[in-house]
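See the structures that follow.
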Structure 1
Amino acid sequence: MRSRRLVPPPEKATWMDAYRFGLGLLMIVLGVIILARSFAAGITTPPALLMGGTFIAFGAYRLYAGIVRYRMYRRMKRET
């Protein structure tokens, strides 16, 4: 059985990292919009709730992973 390990910190911060961070924010906003519109329209079906919740959860995960990797990058830069 393989143990889980964090991805090593990036050697440099790139525009792609910022793009991924922005997509995480966008997913959270989109999830909130999906839930708000479904509640406003009175459509509280499991697929609508699942889709909105999934977007919010995946966006939060992407933000969390981006923040952790950026902190690792900053710490690595400070040590050198």
Structure 2
Amino acid sequence: MNTYYVYLTDVFGGNLNYSWVTKLRVKANSIHGVLCKVSRVTSLNFRAETPEAVYMSTSGLTGLVIDDAEYPDYDYSDAEAI
């Protein structure tokens, strides 16, 4: 199992807005596993929309980003583990 760092944020006009950010630490075997676990917890379904590892919810109101594990954008020490 690998540990993936992801964050969820809102979307406005098709772009990530960052008015709120939810950080998660997910243990999964693959990116597909990450998407399945986050979908189960948040009750949202995510689809790949851009090549930069941004996954948009099917509602188009929430975006999920899989952060770089070596150089993450955020401090994940307080992230919820799922």
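What follows is calculated from the coordinates using simple rules that are stated; it is not laboratory data. Here the structure is a predicted model, which means the values were calculated and not measured. Cβ atoms are built from the backbone, for glycine too; each structure is taken alone.
One table, with the values for the structure above:
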read-out: Read-out helix-only ellipticity at 222 nm (-39500 (n - 2.57) for each DSSP H run of 4 or more, over all residues; to 500), computed value -4500, structure in 1, 2; value: 2
read-out: Per relative contact order in percent (Cα under 8 Å, 6 or more apart), the highest-valued of structures 1, 2; value: 1
read-out: For 34, 23, 23 (Cα extents along the principal axes in Å, calculated) the corresponding structure among 1, 2; value: 2
read-out: Label whose coordinates, when distance in nm of label points 7 Å out along Cα→Cβ at positions 11 and 59 is calculated, return 1.2 (choices 1, 2); value: 2
